[in-house]
Structures are given as structure tokens and as C-alpha cells.
1. Identify which of structures P, Q gives the largest calculated value of relative contact order in percent (Cα under 8 Å, 6 or more apart).
2. P, Q: which one has FRET efficiency 1/(1 + (r/R0)^6) of positions 281 and 345 (r between Cβ atoms, R0 = 30 Å, to 0.05), as calculated, at 0.10?
3. The value -24500 for helix-only ellipticity at 222 nm (-39500 (n - 2.57) for each DSSP H run of 4 or more, over all residues; to 500) was derived from one model only; which of P, Q is it?
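Just so you know, all these numbers are worked out from the coordinates, no wet-lab data involved. Every value quoted in this text rests on a predicted model; they were computed, and no experiment measured them. Cβ atoms are built from the backbone, for glycine too; each structure is taken alone.
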Structure P
């Protein structure tokens, strides 16, 4: 073989093969080796010193000799198998050699059969040729598919659509080559895709409306082109998606433009319901949905919408979710009931077209629903508890968005907590805390079952400040009397003031107000404001009457204390009253005057 002496090489191969097979037979006959594996066992390394190309050439030279003298007999076929074992030639290698050597003969036979009309006689003659060539099934199948593919590509060159007679010829050719459609399905899907895609694009046009008769035409074309149903659906989905992308891009552009307008409006201090003033996004999305329906990408099967092409993967997930969100926002912003209902009815269809998952939609619904709940309740709660009308509105939002009851209740509670929290913060932002504000806050917290410590974490400092504020108001209003200190308990519980702490704060307040009242009364007397001095003394006595007090009178001389007593005595005598003497005795004790 190395010196191109093929005939000598052929004789050598035949000689070696004959010797080895005889020896293997003998060794098998005497029981030295297993007959089935005799060649491989005895001569596995016979070609070890040769290059792989040389080994394959030895196999090829014997095969070519047999092909030159057709038909290949059973004994020759057996010899080829034995040589393959002897030279350790793999099945793939032998198949490749067989195909290269016998391929031209097979192709010639196929061409002859095609020219003969591909009838039963032509098929029978082809099968005879295959038998004469002793072609392995793998070789025949591979060459048949290759020949068929070449024919199909020639018929569909430059995107040409198969004619009916051409499709019929291909059917006959498959029969001739003993091929079934599944054998060449991948070839059809690849080669005929451009023609089918072009037809889909043409029938879809700019509007996407595909009449029923056109749909039937596409089905007929698919069958003629030999496209699998899956491939046709994928091609249709690809073309539809490309069209839908244009509509979606317009909606995204409108969304971005709207966002810029909203930003500008916020900077100018303007706002609308939910930040929406008009609905350009809804209009563009409706065009998208109309196209998806008209093109039959979105169809209803057995009462359920089914999508054949969606936009997931064509735009970022963020953009798709934001598009859905803004569409939903606009749905809540419109005052047109008919338009509002139409938009809401399209939400499931939009979900399919955008390719959003149920979890993504739920998150968006909860976000928008939460925003609506908070805004609506925050406004309504200022007028009082939620009534039937308010609860009905919230229930409708919950139903439309499919919100969980637990989330809705949590949102209501959050708004209530925030409302009471703001009431607390507001009262401390004023110059002084007012008892009226504290009572209103307590009533609201009680109405909504809100604990100022557990729920709002109000500091003890603020709680005590509110307690003192209400305590002083109870004294000034006369609701807190020496014989009835029960009103304090009503204030202690919601403000989380213990009995001991309340007693200490009461004593501290009495001490402070008594001492401060006397000091202020003395200041008024010095300025000649006798009525003011008497008023301060009366207020101090209210506090002093609550508890036994040993209040000091700083910076008030004994002479001034006496004058204050006389001044107050004159006022008491002028007004009269059964408790006048008790007040005088208590004042004398506070001013530390002798009997």
C-alpha cells in the first residue's frame, strides 16, 4: 500500500485473513479458544504497528475489490466482518469507508430509479442494487437522507415554496428510499422554515388580522412543506413576537414619557390620583392586545385564554412588570366605568402576552392594592371609623386584585397605627401638649384597639408628659376632687402609667403647682393685679386639696404671705359659700401663717 501496489496489497490482505481465520478455526475446534471471539483473542494486536490510515486502507482495498465484482456474496460479507475484527476497525469507521466507496453506485442507482418514475419496479431494482452492494442499513439510511435533503434544498432554493406536484414527488421519493416523514422531519423544518415564515408575515400584514380562510391556507402550506406542527408553531410565534415587540415598544415609550411628565409635575407641586392624570399607556396596550387577538397568538380554547407567543425575553423583566403596573394604575385612575371594566377584564390577557408569572402579577397587585388602601383609608380615617361605603370600596379593590384577606387587614391596621402615631407626634410639635389632643388620641387608639407601648413604642417620657397634661386638666376642670380620684385610673391604663407612678406624679404635680401658684400670686399682688393673685391662689388650693401638701413658698416674705391671705379672705367673704372657711384654713396652712 505504501508504494501504491494495490494488487499485491490485496493478495497480502487476503492471505493474512485466510491464514488467521484458518488458525482461529483450528484453535476453536481443539477448544483452546471460544469460537465467537477466536480472531479477536488470537490476533488483537496484528495491526498494532501500523498507522491508523494504513489499517483503514487495508480494509478499503478488500471492499473495493468486492465492489468491482458485484454482487457481494455472503461469504465476502463475512470476510469483511472478519477483517474488521482482525484489524480492530470500528463500526463507525467501516460505515464511513463503505459509504465513501459504495455511495456513488448507490446514488447512480437512485437517479436511475427516479428517472424511471419511482414506481414499484424502480423501487424493486433499487433494492436489488442495495442487496448487491451489501450496504449496511446505517449506510443506506444515511445516504438516503442525504440524497433526499439535496433534492429538497434544490426545490426550495432562494426561499421558493414547494408546489403541490413537487411535494408529491418528494412523497414518492421517500417511498423509493424507504424513508418515513420522521426520518427527514428535521431537514424539512430547517429547509422550509424561510418559506413558511415569509408566508406567515404576508398573511399577517400590518394589522395582524388573519381571516379563517388564511389560517386554513397556512395549515395546508405547512403540510405541503412537510413542517412539523411544533416547528410551524415556533415560526409563527417568532413572527408574531416580532410584531408584538413594536406595539410593546410604543407602550414603553409612552410609559417613559409619562414618567417624565409626572416627575416634572411633582417638581411643580402638582399631583393626580395615584400620580396619574391621563391614560396613554392603556391605549397602546390595547393596540397590543388587539393585535395578539387578531393574529391568533392569543386564543380562547374551551373557555380559557391560551397564548402562543409572548414578550418574555424580548424586554427586561423590569420593563414588562412596570408596563403591567402602569396599565393597572391607569385602570384605577379612569372615571369612565365602561372603560374601567374593559381594562380590568383585559388584565389576564395582558399577563399572558407579557409572559408574566402568577407570582409576579400577585406582587404587582399587592403593591398597587396596598397603595390604594393606604391612600384611601388615610383620607377616610380623618372623618372617623370606616363605614359601609368605605368598606364596600375596599372590598371591591380586594376582589379585583385578588388580594389576601390577611394583607388587607394588615394594611388597614398599618394605616390606623400610622394615624395614631401622627396624632402623638403632632401634639408634641406644638408649643405645649393640650389635654384635648391627648384625650382625642386616646379615644382613637381605643377605637382601633391600639396599644401605645406594644404597637407604637411610645416612650415613657412622652406617656408621662401626656398623663401630667390630662392630670392638670382634670384638676382645673374640677373633675378630680379629693373625695374622688377615680378619673386618674381612666387615664393611667391607656397611657401605661402604674398606680405607684401615678401617685408619685400626682404628688410631684401638687407640690409644683402649689408652690408655683403661691409664687405667681405674690408676683401678681406686687404688680397690683389683685384678681390675678386671687385666681392663682384658688388654682393652688385645688391642687393642695387633693393631697396633704407641705409646699414651700420660696422668695415670698412673711408680710407678703399675710397680705395674700387677707386678699384671698376678702374675696371669700365677698363671694360667701360653705367651703370658704375650709379654703382659708388650707391657705393659712400653705402660707405657714400662725393662728
Structure Q
């Protein structure tokens, strides 16, 4: 059961039914909740809806400062004439809503809100462009006009006919300074143990295991908490540069896991592509949904009903490569403005970006990228960011959207970070764009499609709070990543995993698209279908296919994946014909 309903703050209005996994009504007060575990004042709550009702009655909206854990929450207080919607601090759950008369329609699904009686929301063209640029649609917008979604750590309150959306939680990052490493290390291990225990792993629980720091940590802690060999599930690809399976085997041996492996093939992509597109309530382009789905499906076939995932560690403990890379670019901004604009930029502008003189070409590339402000600079590698949009988009669609709008929204989130430190601001940004709107949507939806539920112990409130207290000089020293975390895990995780390079969960889609006829037929048919939508020029799609055939399979393959996934989603959710 998913969260779904309509809440009217009027005392006189008849109460409409609300669907929710946790539901509690006392007179004119209704609390509806999805998610868990949930904590009040740091203590786990066995029956969250009644406990939240009591906390709300005691402190009103301010009770949210006491609430942590995983939740999408609706409170309808008809006595006070108020409706409240709130999302957990990291956006592990999802909550969308729309105004209707004097109330709010809300659901964990944007599509469910769009189809609610009286809403009938059409597609939002701007969001389709946002998807093309960012491979997903970031909050607060959805693909449906008039339907919004909450950002992590925010609350929407409808009261006296006015809807306000605001943050109820703001992190407090530690600055550089003295800290007792041993105390933090011990607290990290204790917090992770409590986090895994609160996931209540049982005989039908298992864990994703990629062989990275976080999934290996979760498996190791699970082996101690459950007092039985953990059951792990790992994915390979049969393409060496995309394989990380050997590191998963190292972790399995260290923690005596009952390990299961599966090699995803191009045929698997064909078989699951359209099913995966249809599973999302909005267009979603993260290609690692494929291995995530097959990993969860194999687990389900082995009797697993509950999976533990390692998502969140990189975004709490500074593990993404861009955290180090952007430090290099930010050094350029520390130069005097007169030197940058009066000397360096004019000098570099005369260098051919394709110069055969490598040092000159690298200097031009560095200055060009460094000159882009954060966080827009994070998209400088993106094919959709670099392309001529006039040659890509159909004129009518181009005229209906603002190509700078998603970049402005990115900058808005980045500016909200309560710190002037680069790494802190990137962490805060990634909680929204990398976790809530991307990785957590991917894992949660694919586990649901496979028929298993998923827990995220790395995003336990105790682990989050600890991460905020790790000073930057311990967190990520210089250009090193996850300095504190790796040091804290020495002796627990195998050295090979602590010292390995960042890999990720990539899919060799671009390589397979060049060599696999079934996959090529499916994708090209979807691209042909997209030609009639009035979004992308047909000649652009033809040229993109040629560039992929002649050029780098991965770079152009990502763009083709996103476009084909968009068409598959449109076919599943809107039928055929132009998009208006």
C-alpha cells in the first residue's frame, strides 16, 4: 500500500479516505505515514502514527525537529484548519502533492496525484527538458504540471488558504578543528551496528554487494548483527572494465557470506528496458537501474524479501571523485579577479580547444571549466549540456521551455547549504540531486519492481549526525577521498577494498549497442518513435546514432539511453502522439 489521499483543513468538510501503511485518526486529527524505521527524540517508535499524533498535538509543526528516520508524512488537523506534509531528512521516501479546492492531494507517486479526481494534470514540458539535461526530474517539480514533490528535510503546510514550503531541518557541519579520531571511529562503528540492527534483518534478509566501501561495510556489520552468514547478491557484466565482481568476492570471503552472483547481459537489457521505464512515475534515465533490478530479482528468486543497500556513504563522508576534482577548479577562483579576467582568460581564449599541443589544450580546458560557476560546472562533461540546443530541439518545444531553468534550480539548492566550504556545499547538493532524486529513486523503485523491500542503514540518523561532526581536515584531506572513513575502517574492511579506486555500478550499454542486434533494434525503434513527439529533431537523433557508431560508445551511449528511456516511458504512461 502506498501513501495516497486528499486532506481538507476545513472542519465542516467531509473527510475523504486516505490510504497509507500507517494510519491513525483521533477525532479531527489524521496522521498518515509511509516508511520506517522512525525515531522520536532519537528513540525508535514501534507504532509511529499514534506517536506522531501525540507529538504533533504537544508541539504543533515544531514536532518535526524531534522526528528522524525514514518517512513520508501527512497530518490533517481539521480542528486547527491545517494540513501538513513532510519528507525525511535525506528523501529516502517520496512525497508529491497538488492543490485542489481548499485541500491537498498527496501521494508517494506523482502519477497517482496527476490522476486523482479533479486534478487531471497534463505533462509539464519544462520537466521533460530538465530530464534531458539531468537524466531525472529534480524536486520540487514533477513531470506533471501543477504537481510538486517535496525536497528532503522540507515541510509543506496549508493553513488559512495559504501554502508554504520550508525547511524544517538544516544540517550543522563541523569546520576544521581538533577532534578525537578514536572517539569518532568508535562512534561510527557503534552507529552502523545500531543502524543495521534497527533494519531488523531476519532469515529472509540479504544485502547488495558491489565490493565498494559502503556495501562491504553493510555486509560486514550485518554478519555481526545477524549472527549468521549474510546472504549477498552481486552483479557482473562480462566486460572487464565494467566489472567489480572480484572486490565483491573479497568482501564475501572476509565476512563468510553466502554469495550469489549474476552476470547481466545485453539480452537482459532488452528484456527489462520497457518494464523498467514503466515502473517509474516519471522519466528516469539512470542506466544502473538495470543491474539494480536484476540484483534484487535474483535475491527474490532465492527467497529474499528484504535487502540492505549501502547507498549514502559517499554523500555523507565525501567519497565522490568530483569532491576532489572541484577543489582543483576552485583554486582558479582564488586568483585575483583582475588576473583572471585581464590576463589569463584573454590569453587562453586564443588557444584552439582541439590543439595538438597537449599542455596548451589542457590549459584551455581547465580555464574553460573553472570559469563555469558551481554547481553548473558539474554538468560541463554532460553531452546534453554541451550540445547546440537549437539543433537538437524542435522549435515549438524549444520556445516553450527555459533552457537555463534547471541550472537556476541547481544553483538555488547549492546556495541553501549552511556552509561556505566547497565540500560541505557539494555534500548538501548531492543529498538532493544524487541521493533523493536519483540513487534512492533507482534502488527503491527497482526493489519494488522485483518484489522486495529495501533499507538504507548508511542513512540512519545516527550515522548522519556523526558525519556532520567529522571536521573537513579529517573527512577528506587534500585531494584524498573519504580519509576519515577509510582510516576508521582499517582492520574491518579488507585492504584491497579500502585502497581500490572508485568504480561505480556502470552498465556497458554503449559497447553492447554497437555489437548486439536485439538491443540495437529495440533502441533504434524507440528513437524512431521519439521522432514523432515534437521534442527532439529527427535529424539530431540520426546524427547521434552515427556519432555513437563512429565515436566513443560510452559518451554517446548515455545520451541515447536517456532518449530511448524517455520514449519508453511516454509509450507506457501517455500512449503515442506528440507531447503538448
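1. Details: P: 6; Q: 16.
Of structures P, Q, the maximum of relative contact order in percent (Cα under 8 Å, 6 or more apart) occurs in Q.
2. Working: P: 0.95; Q: 0.10.
Considering all the candidates, the number was obtained from Q.
3. Details: P: -24500; Q: -12500.
It traces back to P.
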